Structure P
Amino acid sequence: MDGSGSALQVLRDPAAMPKAEAILDLLSEQHERVVVGLNASGQVRELQLRLRVRFKLRTPAGDELIPDTELLQQREISYNETIALAKEAEEALLFRNMQTDIVQQLLRRLSVVKR
């Protein structure tokens, strides 16, 4: 993680944690769908999709390298109940795109951590 080009090794076995240089704790991941617009008859016309991820990075000894941090992505989407299946597929695609963006943000933050 020091930018020297050393290979990253992911340790999944909890018994290997003492050998790790850093431990990423994924504290939460929330998918939210909030109504932000209605038409005159009270039907939903616009939604806001939000993806929140909280994490922290620490050493095996418990020293914080990155404190509890929240990353947020949000997208606006129009909604029409007559094409609900298409909108559901669009929503799923937007959530996947937001996840990709959050992973990229997370990797950038990890890449600048100094031991």
Structure Q
Amino acid sequence: MKTYTCPICGYDGLDELPYEKDTYAPSYEICSCCRFEYGYSEDHDVDLGYIVTPDEMKEAAFQLYRKQWIEDGAVVGHPESYPKEFQGNGKVKRDILIKQLKRLKLPLDNFTFLEE
């Protein structure tokens, strides 16, 4: 079965594409790793000053949610659905988190969690 990658945390176990490529229509799936709900969280869990986040601002919403999630300890959103071997004390293991974020091709030197 094909899986998809979360644009927030890099987890590659999503059942559906988070957003349609052409229309950017959300799937409303919830990532079992970071608990981001595509089509809901960018409007309700992130405050960019919009009632509905414009498509061109989605990446900013992703960055803000990702930053907060990591600063809060990268807590696993749905531990029962996220691989047990990727978890430690209810959080994503540091080496797994780094691996996931690398999938997103993010500059990891921007993340303070690497300075531990």
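Give the label, chosen from P, Q, of the structure having the highest value of relative contact order in percent (Cα under 8 Å, 6 or more apart). Please report the intermediate quantities before stating the final value.
On the way: P: 26; Q: 23.
When relative contact order in percent (Cα under 8 Å, 6 or more apart) is calculated for P, Q, structure P comes out on top.
Rank structures P, Q by mean count of other Cβ atoms within 10 Å over residues 28-35 and report only the one at the top, that is, the highest. The partial results should precede the final answer.
On the way: P: 11.2; Q: 20.8.
Greatest value across P, Q: structure Q.
Out of P, Q, which has the highest value for distance in nm of label points 7 Å out along Cα→Cβ at positions 20 and 36? Numbers along the way, then the final one.
Numbers: P: 3.5; Q: 2.1.
Comparing P, Q by distance in nm of label points 7 Å out along Cα→Cβ at positions 20 and 36, the maximum is at P.
For Kirkwood radius over Cα pairs in Å, the calculated result is 14.5, so let me know which of P, Q that is.
Working: P: 16.7; Q: 14.5.
Only structure Q yields this read-out.
Suppose Rg and Dmax of the Cα atoms in Å, for residues 12-59 alone works out to 19.7, 61; of P, Q, which structure was it derived from?
Details: P: 19.7, 61; Q: 10.8, 31.
It was calculated from structure P.
Every read-out reported here was derived from the displayed coordinates using simple, explicitly stated rules and does not represent laboratory data. Predicted model only: the values in this text are computed from it and were never measured. Cβ atoms are built from the backbone, for glycine too; each structure is taken alone.
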